[in-house]
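Pasting the structures in now, so scroll down.
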Structure I
Amino acid sequence: MSLTDPVADFLARIRNSIKARHQKVDVPASKVKTEIARILKEEGYINNFVLKGEGAKRTIRIFLRYDARGTSSITYLQRVSRPGRRVYVGSHQIPRVLGGYGINIVSTSRGLMSGKTARKENIGGEVLAEVY
């Protein structure tokens, strides 16, 4: 099975796991997905992630974060730039998500980073996803 958009699949698996109230979710690993997981952890949207397996069979296990009432830290997780419609922005056009409460994940020439970091470092790129 070949996926045309592995990042969208990655985000959908996280979204579905949250809806089903799972504590963890396993997704096929790639460098981009690992970086997205790193950003989600740094920004406090997931508890942790670990890489499992070797070679082509590697997976990322993501431990989802819920509060005491069982509400997920992630209420919205959406792909912005898709294979059919790429979204590129300059450093000054990076949109603020929910007035600064949410984050963008931006692919820049210096790797993946949150929209806040990209704005701070004055570099634009492709907006991959929005999270809040």
Structure II
Amino acid sequence: MSVSVLKGKSCTRVYEHYEGHFTFDFGDANLVAETLWRVIAKDRIALTSRDHGQQFGLPAPLDAAAEAMKLLGQSRIVDVELDETLADLSLEFEDGTRLEFLTESSGYEPWSLGAPGVNIVGLGGGGTSSFSG
């Protein structure tokens, strides 16, 4: 089982499943983020999960899920990198945009990936665990 199951997929939906925690759907796969995530576009931080609900002088508070969908568009994932030691996960899209999930706790699981035949959980403090079911 591997995070490489995401290669070739595009993001079809992003939503906040509970306050401050987001789910990214990739067709038949989903990535649940309970950690800091960020979108890197044109070599700059374009958006982070911490931006959600912030006003930043805008007419309305920022909707990070909607903005993530705009930034990720229909571009497909061309590379998936997992830092096995830290459990940081990076998805690179064909347009050069990156979606990164950064482990920020020594105890809480930062993310989980579910797809047909694949169940992987990033572990708090680093590492991953795979299971079937």
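Values in this text are rule-based calculations from the coordinates and carry no lab data. Please read all numbers here as calculations on a predicted model, not as lab measurements. Cβ atoms are built from the backbone, for glycine too; each structure is taken alone.
Quick look at the numbers
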| quantity | calculated |
| --- | --- |
| Source structure (of I, II) for FRET efficiency 1/(1 + (r/R0)^6) of positions 76 and 124 (r between Cβ atoms, R0 = 35 Å, to 0.05), computed value 0.95 | I |
| Relative contact order in percent (Cα under 8 Å, 6 or more apart) from the coordinates reads 22; which among I, II | I |
| Label whose coordinates, when helix-only ellipticity at 222 nm (-39500 (n - 2.57) for each DSSP H run of 4 or more, over all residues; to 500) is calculated, return -2000 (choices I, II) | II |
| Comparison of I, II by FRET efficiency 1/(1 + (r/R0)^6) of positions 100 and 116 (r between Cβ atoms, R0 = 25 Å, to 0.05) - largest value held by | I |
| Given 2.2 for distance in nm of label points 7 Å out along Cα→Cβ at positions 44 and 68, calculated: source structure among I, II | II |
| Origin of the derived value 20, 48, 25, 7, 0 (P(r) over Cα pairs in 10 Å bins from 0, in percent, for residues 36-91 alone; candidates I, II) | II |
| At a computed 2.5 (distance in nm of label points 7 Å out along Cα→Cβ at positions 60 and 84), which of I, II | I |
